[in-house]
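Heads up, there are several structures right after this.
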Structure I
Amino acid sequence: MSRQKAPFSTRLMRLGKLVVWLFKTGRNLNKIDGTNAEERNQALITLGTTALQAVDAKLNVSTPPEHFQISGTLLVSNHVSWLDIFAMSALLPSSFISKQEISNWPVLGKMGRNAGTVFINRNSRKDVEPINQAISEALRNGLNVSFFPEARTSPGLDTLPFKAALFQSAIDSNAPVQAVALRYYDHEGRRTELPSYADTSLIKSLWRIVSMPQLHIRVDFAKPIYPHEHPDIDRFQLKEMAEAYVRGKVCEDADNNDMV
C-alpha cells in the first residue's frame, strides 16, 4: 500500500473534528421530529456532509440529473467502508438497513437509531419477511430506503455476491430500484483499499482513514429500474440487474490502485 501519510498533527485535528461532529450530530438527531420528513432529510444530509468534511473526504458525482430519484426509492450499493453511509446520506437521505451489531456501537448506534436505521439479524431468515414489509411500507410512503446487498464489507476493488431477499420490497411496493457504485481513491487518484472496513476494527479503520493525505469518494448512480416496466421480474432478476451495474463500475478502474 501507499506509505505516504498525513502529518500527525493533521490526523489529530481530524480526530478532534470527528469528536465535535459526534457531539453536534448526536444532539441534532435527538431533536428530530420523526413525523417531519423534510427536517429529517436535511439532518441526514448535514450528517453525511459534515462527517466527510471532518476526515477531509471529497465527493465526486458524475451522474446525470435524470438518474436521481427524489423519494420512494430503494437504493442498493456495494459496501466498502463505514463512510459509505455518510457519502450516500450527503447525496440522497434515506433510512438504512444495517446489521444488528451496529446498534450496540457507542454513540454511532444511538445515532443510527435516531436517523431511522433498521437493524436486522442477517443470520436469521425469520427477519426477512417483517423487514421486507417495513421497507415496502416506507417506500409506499415516499421514503427512500438504502441497503447493502453484499451483506458485509469488501476491500472495494471488486464486489461480493449480492443477496436477493430484500429486493422483494421494491416489487411488493412497485418502487424504483437505484443501484449505486462507490469507489475510493487516494490523494494521487489511485484506487485504494485503505478505507475498507473488511477484516479490521472500527478503531483501526478510523486511524487508517484519518492518516490518508486526502480521500476521494466517487459515487455513480444507475438509471432507476421500475418494476412495472418489467411485469414478470422477480427479486433475483432485479438483484442481477443492480449487481451488474455496480460490479461494472467498481471493476472499471480496479487496476488503478495503490497495491504494490
Structure II
Amino acid sequence: MIDANADPMWAAILTETAAAAEAEPLLASFLHMTVLRHNRFEDVLAFHLSSKLASPTMDARALMELFREALEADCSISRAARADIQACYDRDPACDAYSMPLLYFKGFHAIQSQRITHWLWKQGRKTLAYFLQNRISEVMGADIHPAARIGEGVMLDHGTGVVVGETAVIGDNVSLLQGVTLGGTGKEHGDRHPKIGNGVLIGANASILGNISIGQGAKVGAGSVVLDDVPPHTTVVGVPAREAGRPDEDMPALGMDQRV
C-alpha cells in the first residue's frame, strides 16, 4: 500500500482532518477515530464504511476485516476510490476538501461499498453480497446491484434514490445525480440493463431503461426517460427522450452543466 509521503491525496486528507479536529473540538474524537489514528487510506475506507454499515446481525469489526480483505485482494478498489474522490473535488462546487467525500458524502460511500459487494460477487459469495446490498440501500439510499460494473472517476452526487440494475455498466468519469435509475423494462432475464459510456452526464431523476447504450460524452437531461440508444456526444431530453443537439463539452460529466 501507499504511505502518506508517496500519496499526495492521503497526505492532504490527513492535513485537512487534523485542521478540522482543531477547529471543531466536538468532532475531534470522531475525526481521530475515523482518520487520524490510521496509517493508510485503505484502513480509513474499511473502518468508515464498516462503521456505517454495521448492524445487530453484522458488527463493525467483522465488516472491517471483510473490507480490508477485499482491499488487500483487489488494489483496483482503492484506486477507484481515489479517482472518485478526485471527481467529487473537481466537479462538485460544494466539495472544497479531499476529506469531504470520504467522511460525509453518502453517494461516495454507496459506490465504494458496492465495489466491495462486487468483489464478493466475483468471489461467488453472493449471499453476503446481497445482504450488504440491502444494508447499503437502507443506510445510504442507493440500491446498486453487486453485479453491476462501475468504472473509475464516478461521481454519484447526493446519491438518494439511485437504482442500478444487475447487468448495468457505468464507464469511467461518469456523473449521476440523485434519483437516477439504470433499470430494465420488464421481467426478462439476461443482459437487460443500460451501458453508460465514459464521460456521460445523467441529470437528476432520469430513467434509462433496458439493454441500451448511452454513448461516450452524451448528456441525459433531468427527468428524462430514455428507452433507445443514445449516440456519442448527443444530448437527449424528455419523456420519452429525444435528441436535442450536442453537449458543449466532449465529456459533459466533467463540466456538470445541466442546461440543455
Structure III
Amino acid sequence: MSRIQARFAALKAEGRGALIPYLQACDPDFDTSLELLRAMPGAGADLIEIGVPFSDPAADGITIQNAAIRGLKAGATMARVLDMVRTFRKDDNDTPIVLMGYLNPIDSYGPAKFCFDAAAAGVDGIIVVDMPTEEADLLDNHAREAGLDIISLVAPNTSRSRLFHVLKAASGFVYYVSITGITGTNSASAEDLSKALPRIREATDLPVAIGFGISTPEQARTASRIGDAAVVASALIKTLAATLHDGKATQQTVPSVLSQLRELATAVRS
C-alpha cells in the first residue's frame, strides 16, 4: 500500500477527510520553504502538495505566479525541489508528498529520470497541470514502474464520457478543480460541490480532493466532508507573502503560515 493509499484509508477509518496544504518550493528561499515543509505535518497537514516553480504557468492565479517567481529567483530547479523532499524524508516517512507543476520542467529534466529520481527522493504522486490524458504516455509507464501516482484533474465542465476516459487509469486520488478558472479567484458553493461529487464517484472509487478556491476554515471543512480532502493553496501563499520584507522571509513568515494551517486543520477535524 502506498503512502497515499495508507493515509486515505486511515482517515476513512477516523471518519474524516484530509487537509492538503500547498507550498511553493524555494519560496521565498530554500531554507524557509524546507522549514515550513517539515513543520506542516505537526500543524495538521495530512498530505502535502509542493509546487514546482515554473515561469509560464497556465492554471495559477497571480498569488501562486508570484510565489513561483520568488522561488525561481531563489534558485529553484527540479533537482533542488527533489533535494527538499529528500531532506524532509529523513525525519518523516509517513506523510504523503505530491508534486504539482507543469510538463516543461519534467521534460527538460528527462521523463524517466524524473520519475525514478522523484520516487527515490520520497515523492508519492505528481500532478502535471498541462498534461492531458492523451499525452500521459510520456510519463505513465515510467511513473508506474517507479511507483508514482499520476493524479488526474477533472473540472466542473468535464463531461460524463470524459470523466470515465480520464479516470479509467487514474491512481492515488482525483483532484477536482472546483471552479472553471485559475487558482485563488472564485470559490465553489457547497451546493455546487454536492452536485459535482456524485458524477465523479460514478467514474472512480478513488478519493476526491477538492481544490482551487478553498481558502477559509469553513470552506475547507465543507470540501473535506463533501469530498475526501480539501486542498488549500493561494490562501496560505497570501499569508506567507504578507510577512515578507523586500521579498525575504521575516520572523513572522513560518509562524504565520503554520498558525493559519492549524486553524484549517481544526476546522477539518472538528
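Values in this text are rule-based calculations from the coordinates and carry no lab data. Note that the structure is a prediction, hence the values are computed from the model and not measured. Cβ atoms are built from the backbone, for glycine too; each structure is taken alone.
Figure out for me which of the structures I, II, III the number 26 belongs to, where relative contact order in percent (Cα under 8 Å, 6 or more apart) was derived from the coordinates. It must be structure I, since only it matches. Please state which of the structures I, II, III yields 2.4 when distance in nm of label points 7 Å out along Cα→Cβ at positions 47 and 215 is computed from it. The read-out was computed on structure III.
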